[in-house]
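Next up: the structures, one after another.
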Structure I
Amino acid sequence: MVGVLLMPETVVREPGRSWRPRRPALPESRGPFAPAAASAFCAFAVAGLFASLGPSLVQGLSGTKNVAVGGGATFVNLAATVAAQAALRSVSNRTAVRTGLPALAVGLGLLLWSMAQGSVALVLLAAAVVGFGTGLSFMGSLAAVNAISEARERGVVASSYFVVAYLAPPVAALSTGVLADRLGLFPAVTIFALVTSSVALLLAGAASRIGLEAA
């Protein structure tokens, strides 16, 4: 909260206008919005699956019931997300998305490998790669959405972006859980990984449509 309060305002408040809640809306340039929001959906879906699966996977593979040990995977994942954004904040929107989305696919591949090998080290490596991909995909796609939005509409457009993004974690976790009940955990995660990786790589290939180059 302190950090938010210290951030400089980017929009000049117009005299006489009072604050009021508004519904989410789409920008006038709707073409780039769809792939940017889809990129966020992929990133948050992978992050959501990892947040729900990673701790229990680490506990199961390590043979411990210590929740702090299981939480190590989540810590590595989130730390990698923050580190990626801090270290590469100067890259363009397009470069961030083109780098982040394939990293999600690589991270999912490592997750499957860790499950097949029963390796905690591979789980943690997958957590780091997924976090790296999530951070860049999120940073690049949100910056692209802000770039195509008028200043006075930026809040409502960003709200639409976050509606799409925040739908992803429950959809990923619930759909994978339903498949796991019917097919088993590994086949369910494999299906999720194949579908999500395919979409992520297609979006990365079409990243030239996503927003403007960042300064």
Structure II
Amino acid sequence: MGSKAIVHITMPDKLWLGSTSRHHPSYLFFIRAFVPIQFHENSFIGNSLITISGYNPSNVLDTIKSHNSLLELHILRESEHEIDLETQTLDPYLLQSIVKSCILVNLPVKVQNGIAEFTITGARENINAFLTFLENRNIETYLKEIGEFTENADFILTPRQQEIFNAAKKFGYFDSPRKINLTALAETLSMAKSTLSSMMQRIYAKLLGNY
């Protein structure tokens, strides 16, 4: 049986993402894609797509470029509040741990002030191996949550059911106490109350596993 875990990882200063995010704690960094492209002297070289969010994010570029772990940097898109970068990084820590433990990383990964929140899936023993790899490299981790892997609701529901489910969440139907009742939600969605009631019952059944 597969497992899913949310892990907070303290990024080492020897990686530019750890060092730079600590020097600029008001900025958000998102790892949107990454792939190991080469193994060199016990370290992986990782090619990554990074988004930096915050006012005038180009302010952080000098810090990134001066870091020893950065091999290449290309600006893909730039605006007043966001910048997309393609980077190549020498990484003897995270990439090696991910590859050797055979886990899957859900993207994007958010990094702020040196802390990265990873959502990972895989066999329980592989997740344990990943955490052990990091511990052996003196990288601090905090296991926020771990449990059995379950399907994402996006794949369980039909597109129309997903649309209704998202609207119900948005308008507070699932809040306690509810911010909107079934009648008002039906009016908002321009649906008959009976139709919406039947659809909500099917949504509940699917999400609870009663197919």
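Each value in this text was obtained by applying a stated rule to the coordinates, not by laboratory testing. Note that the structure is predicted; figures quoted are calculated from it, not measured. Cβ atoms are built from the backbone, for glycine too; each structure is taken alone.
With distance in nm of label points 7 Å out along Cα→Cβ at positions 97 and 137 derived from the coordinates and found to be 0.6, which of I, II does the value describe?
II
One of I, II was used to compute semi-axes √(5λ) of the Cα gyration tensor in Å, for residues 49-160 alone, and the result was 32, 14, 11. Which label is that?
Going label by label, the one that fits is I.
Check the numbers for relative contact order in percent (Cα under 8 Å, 6 or more apart) across I, II and tell me which is largest.
Ranking I, II on relative contact order in percent (Cα under 8 Å, 6 or more apart), first place is I.
Among the shown structures I, II, from which was the value -26500 of helix-only ellipticity at 222 nm (-39500 (n - 2.57) for each DSSP H run of 4 or more, over all residues; to 500) calculated?
I
Computing distance in nm of label points 7 Å out along Cα→Cβ at positions 57 and 113 for each of I, II, which one ends up highest?
Top value of distance in nm of label points 7 Å out along Cα→Cβ at positions 57 and 113, among I, II, belongs to structure II.
For structures I, II, which has the highest computed value of distance in nm of label points 7 Å out along Cα→Cβ at positions 9 and 33?
Largest one: structure I.
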